[in-house]
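Input: structures, listed below.
Coordinate-derived values only; no laboratory data. The structure presented is a predicted model; accordingly, all values stated were derived computationally and were not measured. Cβ atoms are built from the backbone, for glycine too; each structure is taken alone.
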Structure P
């Protein structure tokens with residue numbers, strides 16, 4: 001089923017085109033980690049009826065957004081999706097402005113520095129910079145991160161207006177089920193940390209071998225993105241991250257905001 005409660009609100013809007021939404025849900029199914037999917041796989045992931053999925057995949061294949069592998073009897077994303085994604089990333093002004101600063105910060109701190117935006121209950125990398133000597137924690141543009149356990153997701157939630165945050169927390173509660181109470185407690189601690197210092201941490205919560213800090217970027221158009229820095233825990237200590245690196249990241253975020261993106 002769809003991840004975001006926004007879908008229910010949109011479906012009640014008379015201007016909302018349900019057929020288009022279903023087609024996009026089919027494309028989003030490929031973000032769950034599988035490179036190739038059959039109609040039955042897509043129906044399971046989206047909750048759409050299989051006959052609807054069959055019509056959608058046929059249409060999307062004709063339009064160049066999916067390609068069909070006859071020997072597998074499955075579909076995969078085609079160049080039409082790549083063209084849209086590339087157009088978005090290449091025209092994202094904040095990415096163009098921030099990249100030189102992110103490169104410099106990554107070299108000076110020997111960390112991976114990322115720029116992310118939210119998509120439903122995930123954060124997506126639109127830029128990632130790391131020094132040449134850092135061979136781990138490679139996160140290319142398009143990689144998705146969970147909202148509840150990463151520094152990027154926690155910083156986004158902390159900076160989000162209360163009403164919108166409430167909707168997202170409700171959706172996360174549904175998604176995580178019995179695992180939600182400890183996750184919520186951890187998120188609330190992150191929100192308090194953000195109020196005190198302006199940044200959030202993920203200290204092995206997403207990956208037990210990775211620690212990271214996240215700082216929201218408030219863009220001129222009102223949107224929120226998140227700047228992160230992190231490294232494997234054997235290369236970066238929690239003390240170093242909390243002792244000054246997170247504050248440097250917050251200063252970098254303010255410098256980027258001042259560019260007027």
Structure Q
């Protein structure tokens with residue numbers, strides 16, 4: 001009985017922590033969607049999201065989390081994050097959205113001169129436990145979405161290092177912790193860590209991140225965590241800026 005109560009409390013603590021990051025959020029399953037726009041259609045795609053798609057997502061039960069454009073716009077893309085009550089509801093909500101007559105009309109009218117989306121990339125995620133307890137930060141001028149691929153069997157070591165050291169050391173340098181997720185890999189492979197880190201602008205971010213890397217406290221924590229071997233295989237990072245209508249700032 002005692003173990004069951006403790007488990008429930010731990011779960012509630014995890015969600016209350018995330019509520020600090022996204023006030024009022026009840027989502028437990030998330031999706032990053034990256035749209036590559038057709039040539040010359042990015043602004044039309046953005047307008048469709050602002051005028052129609054976001055409201056229709058909410059009508060179907062989805063939660064709009066964040067909408068971004070890359071700082072480097074050469075790939076003609078838009079990235080956004082949706083939240084769902086749980087994994088099972090995701091497909092049902094998308095079916096409801098796709099079959100909504102209001103969406104079908106908006107899609108048809110916006111594509112009179114051709115389709116807006118060339119291709120879509122999807123990443124599914126759940127909250128990283130113990131990494132979403134920091135207060136919701138003030139708005140940032142720039143974000144970096146960072147994706148960590150841990151060496152086989154080392155994800156827990158990576159999450160522990162973030163929980164015990166890295167997040168605090170980011171904040172020490174003025175970097176802002178936004179939500180942290182672990183991916184849901186449909187092939188059963190080891191999940192990746194994905195998180196958002198913010199700062200007032202890209203120059204400040206690059207300066208503050210270099211100060212983090214040079215911090216003796218970080219070097220000590222890193223070396224201690226790798227006493228029995230390396231943890232991270234690779235890190236992918238991209239600079240993003242929120243669109244004006246993005247709920248997350």
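Quick notes on this structure:
- Given -11000 for helix-only ellipticity at 222 nm (-39500 (n - 2.57) for each DSSP H run of 4 or more, over all residues; to 500), calculated: source structure among P, Q: Q
- With Cα extents along the principal axes in Å derived as 56, 38, 36, matching label from P, Q: P
- Origin of the value 0.85, where FRET efficiency 1/(1 + (r/R0)^6) of positions 100 and 236 (r between Cβ atoms, R0 = 30 Å, to 0.05) was derived from one of P, Q: P
- Look at FRET efficiency 1/(1 + (r/R0)^6) of positions 76 and 92 (r between Cβ atoms, R0 = 25 Å, to 0.05) for each of P, Q: the largest one is in P.
- Answer label among P, Q for the case where Rg/Rh (Cα atoms, Kirkwood Rh), for residues 132-195 alone, calculated from the coordinates, equals 1.05: P
- Comparison of P, Q by relative contact order in percent (Cα under 8 Å, 6 or more apart) - largest value held by: Q
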